[in-house]
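Take a look at these structures.
What follows draws every value from the coordinates through simple rules; no lab data is involved. Since we're looking at a predicted model, the values are computed, not measured. Cβ atoms are built from the backbone, for glycine too; each structure is taken alone.
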Structure I
Amino acid sequence: MHYSWDTYRLYYDETLFSRAVRVRVIMKEEVRIDILRKSVNIAIQRYPYYSVRAAVDGYGAYVLLHNPRKIVVLPTRETLPDLCTEEINEHLLYLDTEGRDIYFNISHSLSGGKGIIPFLMTCMWQYILDCYGIEAYAPAIRKPGSPLLPDEVREPEDSILDHGKAIYEYPGNNPAVMIRDYLAGLFIPWMRNPNYRSITFQQKDLVYYTKGHDASIASLFLVVMAKALDRVLPEKEKIIGGEIAHSPCANFGIPNAHCDLLTHVHIDYDRVLLKRDMTFLSTVTRGSIILQTDPSVSSAELRKLFSLYEELDEIRGLRNKLKFMKRRNPSSGKDAKHGTFIVNYAGWTDWGEVADYVESFFPITEGHLLTEITSIGNRIVLSFMQLLDEDKYFNAFLSVLDDLNIPYKTDGPFPKRLVKHRLPKR
């Protein structure tokens, strides 16, 4: 590939869906916006690959150039500016804040959760220092002024992939896909209501449950969502398909790479299978995850993406490149394989004493029956996202948790305020 990995998502169409991530951080005390502005602009210096603006080169390709201008922090309002606009100094990220809430709006091109969370943690560490004069003890957080990790900005290359035969290829078992929900959520005004809710758990409660049922955090919530949908979907839907994103960077020797290098794991649940006990279902789910995160499987998926981007590189002219990617988008084209729902887990994060100042945090993205799971201190937070003005899926999810005697606290629903890109045209 001729260009940075971070540029290729910029070609993805945003006609219907935003390609940005909005992360909500809820502090324990009201946020001081003047201090937050100072803190974020100190923290960003530790992450030079985020201080960029989008431009178009002589071949009509997107490139990311250094942007020395300040990162903007705005009061939250009904209509937020797009990424890359003059109002936010042409950056691909900015923040807005209201009350105890801080929202990070970040282009999915710059990173996914794996790269965003370390930056977010650095910002919060610096804010606590600037606001309270306290250097919170947090050894795992990358402090302003600390050097980049050896592989933090390393670009993925075809040479790092496994080029042997994949030990498994997902066949596609025609799981239920929520087409009607998506159509209603996109085009019927009285049903469309992009929203999210949060569910907070005590870590000890989930650890206790997972240890007793051969489960992990990811496998537990995959099974819970599948069981919830088993309660509400019509009987004619024979397969309920779970999907989870996986970052294979560690498998390829670049564990700290910030880039959004992802593959997807699919677990299909037969409706009869879902009547089995949680231990059996957890074991089956964990086995599927282990099998599909094998380097040979991840490599086979990524080689297709590398090949697609190499084709894109050969096309001249921005308009032609955009047309090509609209036709060949791997997440929506004819070869795309979708599940019924998605459960993503960013993994355990060590916030140290910073967790004493932060109530919770979680990503908000596009999707329907999409959950994102994060951890902070002794808490695990799940954000439950959908497109419809509808309670049945969420209520079914809670009913499964109740049956499993897992305690939780809920909040919401809240409206989404996802922003989009306004990229240069030439």
Structure II
Amino acid sequence: MELTPILCLELGVAFVLAVAILWTKVEYGLFLYGLALGFPDIAFPLGDTINIRVDDVLILLFLARTILWTPHAPSPRQWDIFKWQAIFLGVCLLSIAAESASGMPPGAYETVKMAGCAAILFVIPRLLQSERRMQFLIVGLMCGGIALLIQIRGHLNDFSSNQIANFQELKGAATFSTWNPNTMGQAGLLLAFGAGLGGILFSKTRANKILWPSLAMGFALVPAVMFVRGTTLSIAAGFVAFLFLLRRWRWILVFAVACLCVVLYVHARTPQLLEDATAVNLATGEGFSHRFDRWGMAFQGIQTRPLLGQGFGQELPYLTLIGSEGRAHDAYLAVWLELGLGGLLLFLTAVFQFVRTGFFLYGRPRFQTHGALILALLLALSLDSLGLPTLYWEKLPTIALSLAVALVGLCQREAPEIAANGIRSPAYAPVASHL
């Protein structure tokens, strides 16, 4: 297609109008952001490892709007989370500066990924300052999730059962070209958490009471069908913990039945693949995709510089140098290897702020469901981080965490009496205290 001056003008006008609409009507942009997450293959390659997607462009637009159009100040609990995340980000940046000065800068992929996650964590909670905006984002996320399932099904239809020899090949067949199977599991976790948010934010009609739990269970079971085993167990633990905290015993039974049905379905369709995926040995590590060997090599690398670490982004180059098959596949070991013991303690402190805030909300009857959902999310992410770098600057888990931060802000704006220390302000003191 030839770019004539008239066509360039029309494209420019359309672009300016689109930016103007998304700038003034943020909820539409948030809906588009959630929807775009369901189409990961729509990407513009920037080099060999970096892909720019629609959601990345929208984050840059949201970032510019947040800087130029100052939103309301974060709530006290949000400030605690932002503060520790900023300190951890600062340590990573100092490590990059030190490596660059010594002539060994980290790879562009790790640096860009960290910058993108930091932007997400800074922008999304500051945009989602009303239930309306968060509802638009959740609806877009659910639409993107359904589109994701349709595409996964299309990928699997392109392969016959005879072409797939084991469950690893099945994961590869269902995965998008710009993702890996572990990212598919992270998407399932984000979508399940988003459905949980939908159950909180939308009206409590009979239809919604059935719709949102059904969506949550459906998305939670996607990694199981794809044999993303670690994330499947992590999501299941988080799901059960959420229902347990709220004493929803009937829904625990429903979830157990749904899990059993999925196992029977997978066994009926692909019994050999299920047997292959469940053949694990906790003593030797057989069946864990060489996790024990990778962890052993990571510990070996940590022992050389346990306090200062090898530097941000040096996990893969260093482990490859000492003979490992690849990354450690453990967020905690990866942080310790790269940033040292101090960096690991800081990382755990930053994660603990989410747990602390979840317990704070869970202790308030009005926001018990909100707190239970945040605690369940952190449990799932923390367990998943034992076998993957889930909490260490990964895009989809960072979006889930940013939604949790936004939820905290909504709670504290809705009820100003829950101050930073949980003390009621005089304006909200009970009438009986004045008598």
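Largest in FRET efficiency 1/(1 + (r/R0)^6) of positions 158 and 190 (r between Cβ atoms, R0 = 30 Å, to 0.05) among the labelled structures I, II is structure II. Quick check on the output: 3.6 is distance in nm of label points 7 Å out along Cα→Cβ at positions 30 and 350, derived from one of I, II. Which one produced it? Computed on structure I.
Suppose you compute percent of Cα pairs over 41 Å apart for every structure in I, II: which one lands on 18? Derived from the structure labelled II.
One of I, II was used to compute helix-only ellipticity at 222 nm (-39500 (n - 2.57) for each DSSP H run of 4 or more, over all residues; to 500), and the answer was -9500. Which one was it?
Numbers: I: -9500; II: -23000.
Only structure I yields this read-out.
Looking at mean count of other Cβ atoms within 10 Å over residues 118-125 for structures I, II, the greatest value goes to I. Sorting I, II by relative contact order in percent (Cα under 8 Å, 6 or more apart) from high to low puts I first, with the largest value.
The maximum of mean count of other Cβ atoms within 10 Å over residues 198-205 over structures I, II, that is, the highest value, falls on I.
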